[in-house]
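Taken together, the values in this text are just the output of simple stated rules run on the coordinates, not laboratory data. Only a predicted model underlies this, so the values are computations on that prediction, with no experimental measurement involved. Cβ atoms are built from the backbone, for glycine too; each structure is taken alone.
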Structure 1
Amino acid sequence: MPRRHQDRIGDILTAIADIRADTAHITLPVFEKRPVIVRSVLYSIGVIGEAVKAIDPNFRDAHPEIPWRAIAGLRDRIVHEYFRTNTRRIWDVIQDDLDPLENALRSAWHDPSS
């Protein structure tokens, strides 16, 4: 049985929570010196990207405020160009992009028209 977009959104929200737990109370210099944390965050970003790709296109179209392509593109860069992963850019995603993504997904998830 295929998973619904609500299930995929749940996967994304769980991955966001995992990233927050992994990076709570640390700074960029600490993050960069902890390869286990970096790998964990990269894995969670990969989960987010895969979930985004599997969400029903009609749902994605109904929520253009969410940068679906950019999210999937970051996943692709991490997976296919892992050797060029920029920890500063990943840190910026953690600091700047997770809250807006979570808020948009929670709003979309509870949107009765979705």
Structure 2
Amino acid sequence: MQEKILVIDDEPLILSSIERALVKVGYGVVTATDMKGFKNALTSQRFDLIIMDLHMKDTDTNELVREARRFMPSVKFLTISGSVPVQNSKHFLQKPFKIDVLREKVREILDEPSRD
């Protein structure tokens, strides 16, 4: 079964780059630029991983996580940002990142045991 990834970022170029990079290696990818698109995606299908930008206009990442966990308690997350994370997180990539590093990180996270 194809693994599904939801990507939310308010930068269209980042979204399309991530989508192309992951589709090319066989993942199913859905993108959203805002909370409305994110919620629509969550209610229409299940995802194995959510990749989200840490800083987006008018979007609280804590709310994104809560909303996603409500629909999919075992979904995994990868945070991306141009800034350094406040806490040490192994599921973080700093922008700009190389496509091969993104693919490796996605595979690493998806291969981890689920929280179920």
Structure 3
Amino acid sequence: MLVKITPNDKGSPVGKLADAELQFTEGPLAGLKLLGFAVWERRNGSGRNVTFPSRQYSVNGERRSYALLRPMTEVKAQDHIRDLVLSAYAKFEAEAVDDQASDAADESAPPPW
């Protein structure tokens, strides 16, 4: 399984850093992807959070939502997926910083002649 990160370049909504999707490479789900994950900056500024795919519905005019990916028995079952998404985002972020540093170094290098 691969985790694909798509940065939130628009800055809206505030605090949303990226969208993420799970791409299945093996097993009965091979060739499929699960969308709807998002990486958010925590409101208190310390760390990151991942939201899972959900569906919204309305009851008596009140908006509610329920998770589409839920644990069957063990509540901590989602932690592994959350950790995978956060790890993929950290790797994506580190690669972006490396690319910016490389671009800056190329711009400051003297001409090759």
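23 is what came out when relative contact order in percent (Cα under 8 Å, 6 or more apart) was calculated for one structure; which of 1, 2, 3 is it?
2
If P(r) over Cα pairs in 5 Å bins from 0, in percent computes to 2, 11, 23, 24, 18, 12, 6, 3, 1, which of 1, 2, 3 did it come from?
Answer for the origin of the read-out: 1.
Work out which structure the value 19.5 belongs to, where mean count of other Cβ atoms within 10 Å over residues 40-47 was derived from one of 1, 2, 3.
Going through each structure in turn, the value belongs to 1.
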